[in-house]
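Quick heads-up: structures coming right below.
Please treat every number below as a calculation from the coordinates, not as lab data. Only a predicted model underlies this, so the values are computations on that prediction, with no experimental measurement involved. Cβ atoms are built from the backbone, for glycine too; each structure is taken alone.
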Structure 1
Amino acid sequence: MQRHPALWMLLFWLVFLAFGGLYGGIAMLLDPSGAAMGVDILLPRLPVPNFILPGLFLLFVMGLAPLAMSFGLFVRPNWPWAAALARWSGHYWAWTGTLILGLLLLIWLAVQAAMIGFSAGIQYVMVVNGLALLGIALWPAVEQMYRLGKGTGARN
């Protein structure tokens, strides 16, 4: 099956996000003080005593969720538990999840900027990542591939 080049770009950005989320999440859980990553100086500015909660968020939301979305967009499994997203949006669940993930990433970065500032290079890369997820998913050819309804061939 021939896949649109935009889908490959979308998959790239999802997997890129997943690697960053897995790395950051695991690192924060292995050393909740943040010293190993050099971010321990940020703790006084945060409403948490350590990096366990941010680490769990990164691991599951920014690490495992993008992998699930990548799998869903590429393989298109028909999972009944994910059908609620499809009914809500009128699009295949992984497409809807990708949009939600892009928005969550941008919100996460906005909260980071408000709490600790915005100066690390990776923060700028992640802004590009979030905008790319949204922009490519909303690209008409990609959006149409995952729209549910007559003639699209999409499944929930």
Structure 2
Amino acid sequence: MPNTIEMVVSLKVPDTTAITALQTLNKIGFNKIKEVKRSDYYKFLVEEDMEKLKNKICKVDILVNANKHSCNFSIKKDKTIKILVKNINDDGSSILSTLKNRLVFKNIKKVEKATLWSLAIDADEKEAREIADRAAKELLVNEHYQEYAII
């Protein structure tokens, strides 16, 4: 029976894209947003021992560059609001093909890739979720080819 593994890949160094997003959000009126972080999110459907695969997959340089990335297998539970942004027509087949054919990860059945935005918002949870939803629509998501979920 297939298992699901979630992997979050974050930069160890300052992320200029996240810094620019924060500055832009503040300029367009989102003053309650105090911090923005961005990570790559992968979801794997696998038929293999999960721990064994986790040890191997976090060393794959096309996903995780050990010099500049850190790798976690869960989304951090903290006070930030998380927005998961995925390209609508991206079925993960190109990453899956590379992993299976070039890197011999035969037991991976499906891959999903998305961007995980984490917003630190100076507001109660209900208001913070509303602000995050507006920020996603106004800057973080292009609704012509992306979809998002607040998680």
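Determine which structure produced the value 17.0, 55 for Rg and Dmax of the Cα atoms in Å, calculated from the coordinates; the candidates are 1, 2. Answer for the origin of the read-out: 1. Computing Kirkwood radius over Cα pairs in Å, for residues 36-83 alone gives 13.2 for which of 1, 2? Only one of 1, 2 returns 13.2 for Kirkwood radius over Cα pairs in Å, for residues 36-83 alone, namely 1. Calculated for structures 1, 2, relative contact order in percent (Cα under 8 Å, 6 or more apart) is largest in 2.
Given a value of -20500 for helix-only ellipticity at 222 nm (-39500 (n - 2.57) for each DSSP H run of 4 or more, over all residues; to 500), calculated from one of 1, 2, which structure does it belong to? Among 1, 2, the structure yielding -20500 for helix-only ellipticity at 222 nm (-39500 (n - 2.57) for each DSSP H run of 4 or more, over all residues; to 500) is 1.
Suppose you compute mean count of other Cβ atoms within 10 Å over residues 108-115 for every structure in 1, 2: which one lands on 13.5? Structure 1 accounts for this read-out. A value of 15.9 for mean count of other Cβ atoms within 10 Å over residues 44-51, calculated from one of 1, 2, originates in structure 2.
Calculated for structures 1, 2, distance in nm of label points 7 Å out along Cα→Cβ at positions 4 and 52 is largest in 1. One of 1, 2 was used to compute semi-axes √(5λ) of the Cα gyration tensor in Å, for residues 68-115 alone, and the result was 26, 11, 7. Which label is that? The read-out was computed on structure 1. The greatest value of FRET efficiency 1/(1 + (r/R0)^6) of positions 76 and 100 (r between Cβ atoms, R0 = 25 Å, to 0.05) among structures 1, 2 is that of 1.
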